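Listed below are the structures to be examined.
Read the figures in this text as sums done on the coordinates, not as results from a lab. Since this is a predicted model, take the numbers as computed values, not measurements. Cβ atoms are built from the backbone, for glycine too; each structure is taken alone.
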Structure I
């Protein structure tokens, strides 16, 4: 290797190595002093991106836990009010029992009524209790998110009315027309040509003849809205039966045998109908565009005979009755005007509300546990990306420190090597 003055390759290489070692030393110092593996984005660009998302998820989980904790506190406050209501109702049941004692005089009964009235006032005040301005007993509900990541994972709270209602629904059919066809008093014979219609002995007879005519009867009354028509029909010689509404055909049935068949036609009130034959749950015919009001027509335009019997038209009427056991107890004007069954019903209402409350608390507690586990796992995963391993990094620091010292020493030696040229010149 030549001895030169202008160029010192050994010193240049030593300087480069010293710079690299010094960079490693500074990196280890920064990591150990900050506790973070990623000091600059260039240290681990991909890891930094993942870590940011994990940190955000952890923060969301923490806030979801806060929401769940508040919801549990809300339910606990609500349960406290329900427990108080339960005690009030229990005392009311005792008062009602005492009120029925025949040995009590009017003054005694008035004293019982006085306490009952005070308890009613206290029971009413419970319905106005709030938690942070939110009603404890409201018909509306609120949703509490229990998923830090899945925002659709919610628990519905509320809808717990202390003076709620017990709803009883009953359905009854109103008869619009019932005819056993002893005559045609409910119908108008609208037959044309040689076709004829008659009724007797519980049977309508529609007889056809040659020609484009109809054996037709139309109801004297007009039907509208939603209703049902049922009847039986048969033909001894393969005729047909057709039902009309306001002059528009609803369905036509061609007989293939001489047996009697049952028909049920449902009018939906909007121009649509469905026809069911012989009790089938599958519609034989579905029609649209039928008049929403008009007269019913029974028709046979074949050249043969059709019989119809047991015609009925009914309208479905639904009656809903709402009662409130708890309200009855609260609003009764004295013990004489409230029954023990009403008080027992009120106690059952409160017991049901407490059961619902407990079920919601149980779910929220499990949700809180799940959020805690998720937070712990996210923090552990993020730690593996961002937190420095002190033992490993201390080793790297010691190595980089030695390399820096060795590099500085060797650079000093390399810088002195060019002095050999002076000795040769002297």
Structure II
């Protein structure tokens, strides 16, 4: 397996060096957070002249460091014993959430001018509850995703077409590339889901109804790209005869899945009214391989997989992504139509539709229709799976091929 240099994330860490904040590397387990920290970032520090004894790396999921899990004072004492002099020391702490009251230890390190801290964590509650609340703006998040297609392709042994098919089927978890056969990839993903993610969620949140959690994941996996909400999921269970269940349980389990970065919620945004619509929403899977493994690779609808892939790629590029809603008035009736994604980044905004093919004029008109009812001048784009050169419709809508979108970051501005 080729080494994958995750330049996008490495540059984010390098740009944050010595900024006085705790660099918090978050993301789903096995997505490459530890690998980013060491060897990638560690080797970058060495290359810039930092001596080895000024790089302090502690992996808290190792058995030899288990003694610190319930003894933060001992952990703090050990860290300070590693500080050699007044020169800058880089402290790299992997899976810091395993230490009780770790925020007290990290806050103490912030007072030292010669300590630069980098930590990894595997659930968003670790960031949102502890970092934001306890650090009060002194935590700086770097979110690591599974491999994007542009990272996946150089390490893949086949051509880009085979790579795309495998990526849509088995996803971008880095160790999938180490498996040589479809059977090996499938087994790895199923084991990862059941023995790592599910076990972690169940143990951390003391879940008793594991059957309900399991069913919720399957429901979401079967309906990516479809609108849903806790009430709709609750009604599904009730219609199947499940009586000992509350909607609060559904809400909690969805939150747990989001906290573990397994799923991601896209909220609807009323483009004309410029307001958010709380419910229903869409849920996408952080990794397509994990989604497909949950369904035993049965439901391989390219339309939904492609939509999920585009959503993930936009998040990797740092966009805030919502599902767009546009109100249309026809024949004295008001109707709502959807724009797949409204993407914002600073002053930039893009409206994006995902379409498998635009093989007829009528299909192009159908996909462009919501755009004609948006009365601003932000860029409007349709991404198709076809191998095409970028072109514009008479209305100025950019038609972009999937490969161009995935492999050329500047393609949205074509």
Structure III
């Protein structure tokens, strides 16, 4: 099973599937469908049923039940795209066996050092898959795809393990917040599902940020700097003033746990026009709304001081905290928790400081907690995967399927 997983994972990361938030197509990059077609072909070779990839790049299939009875269909979901934060092209994975606890030289200039990433010390003696320091790895979320299909293959090879119908779904564009936009929940056919999109071993996440994006545009007035007194209005200066009015300590680098933030993640500009792109995050709905109100009020106050509207802000909600939906079906989380314990995995239940497809899907009628993959340091060149943890992810998927069948057959 381990070799099957590794073969899959290393094959998947060879596909460049980076999504693009500036694109208006679905999927946002056509290269995602190249991986989708390869996965579709693989699922056909496995003999799964109801296999499809639609025009939007969503891949679905099913492992039919091997038992009689009223066992609910459950699903497992992962995403095919990788983040825009680092290149996903020409990924060159490096396998580090029996990790010794020291810094790993990814290349001449970049290392994976436990002084910077202390969790590495937890994996002495384990097998790690790293990057070569020039790209991300793609464990987010190709490790999830590999885990799902390896678990399904194991269930096929072990028909003595009972399970109901298992729906499988692979989505595009999760990294740019669009992964659930065209997900066909009725076609998927599951009563609930699990995204396999978490990080370190044991992560079981049932709540996430409320999320929004904000684009703040500043309109200046360009005049030759030699004759600019009382005439020039520098849009970049307006942008700097606005940014300085945001709470300095409520940013990602100073927050953790349930603490929210306003994160400036993009800037552009000239004297005439400048733009700030923010993301707004908070688990608490009231605090989330307060952050949006703060941003609006700063823009309003600046316009009052300027005597005209030179600051324009547009806020778009992205996704909501899945907790309010998942709390309605506690048995979904109970099964995942019990499955982990039976697989000798200690559940680490904590809020997602981000979002998954499951956050959106939970509000589309498909409750969808998130389960670990064994990956770390997502979205950058220091990303790595702990192979032993990845195999535990496979074990947990198998056990979730078995436990669901067992509990519903007994009821």
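Quick one: Cα extents along the principal axes in Å came out at 153, 87, 30 when computed from one of I, II, III, so which one is it? This figure was derived from I.
As an exercise: Cα extents along the principal axes in Å, for residues 139-314 alone, calculated from one structure in I, II, III, equals 49, 43, 39. Which structure is it? Derived from the structure labelled II. Work out the source of 19.9 here, i.e. which of I, II, III gives that when mean count of other Cβ atoms within 10 Å over residues 227-234 is computed. Traced to structure I. If semi-axes √(5λ) of the Cα gyration tensor in Å, for residues 275-394 alone is calculated from each of I, II, III, which structure is the one that comes out at 24, 18, 16? Source structure: II.
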